[in-house]
Structure I
Amino acid sequence: MNEIRIGQNIPGLAKGPVRVRQLVMFSAATGEFVDIHYDKDFALKAGLPDVIIQGTYKTAIICQMLKDWAGSTRTIKRVNVRHLGMDVVNNTLTAGGKVTKIEDNRVECEVWIDNQLGQRTVFGTASLVIC
């Protein structure tokens, strides 16, 4: 527990530019087949600027970042995020986080996703347990 401190930044994780192919593979893995996530013509007809990246894809990036940081000494117990904005295909997404509280064997964090324009499109919290 000595290596973790309040205010400590969690090493970020960048993904992208995110391509339609990745979104199709994610759709297949999650069973989330919504046309706006892989069909540009459908997305444009729906009034969207392009194919949009799934919210669950962005949450998965946060979970991967936490898992990479946690290693074998911490277990992710909870991730709770709010999606603040859309990201579209070809965006680069960067997950980040910061330790906000340490109590007993529990670590609380803020987590987020920023796109290449510096827009924060996901924000939330996560809880990890130190083994």
Structure II
Amino acid sequence: MNRLEGHISGIEVSGGMSLVTVRLTEQLSLRAIVIETPDTAPYLVHGRKIQLMFKETEVVIGTREDLPVSLQNSIKGLLQSVETGTLLSRLQIETEVGPISSVISSNSVERLGLRENSEVYAMVKLNEMMLSE
């Protein structure tokens, strides 16, 4: 499980759901959709310290920042290691906010030409992010 720490910098509510923006650095914020609101979850407070968590299998890897995809959460990093298996590969990425692990198909590793020290973008869908106090 990947874990990153930040502070809640925005909360948009619609019905019983909230779109929560978490600032990790001055230049980097990530977003999560949660099925809670500030009325039902006391931890949803602007400025509160929070952890973002997401599974390794939910991290999509890109080789360019400007890819036309709907994923809003993107973190630039340097590929530290690639453990290639028959079907799946585990990637370790060093980012300005800490290490991120990703599990993708070995075919994708080869197709993208991923090697140690490659610059990559780790991307995660809004609904795959979890928040923890």
Per mean count of other Cβ atoms within 10 Å over residues 55-62, the highest-valued of structures I, II
I
To which of I, II does the computed value -1500 (helix-only ellipticity at 222 nm (-39500 (n - 2.57) for each DSSP H run of 4 or more, over all residues; to 500)) belong?
II
When distance in nm of label points 7 Å out along Cα→Cβ at positions 31 and 47 is compared over structures I, II, which one is greatest?
I
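Bear in mind that the values in this text are calculations on the coordinates, not laboratory data. Remember, it's a predicted structure, so these values are computed and weren't measured experimentally. Cβ atoms are built from the backbone, for glycine too; each structure is taken alone.
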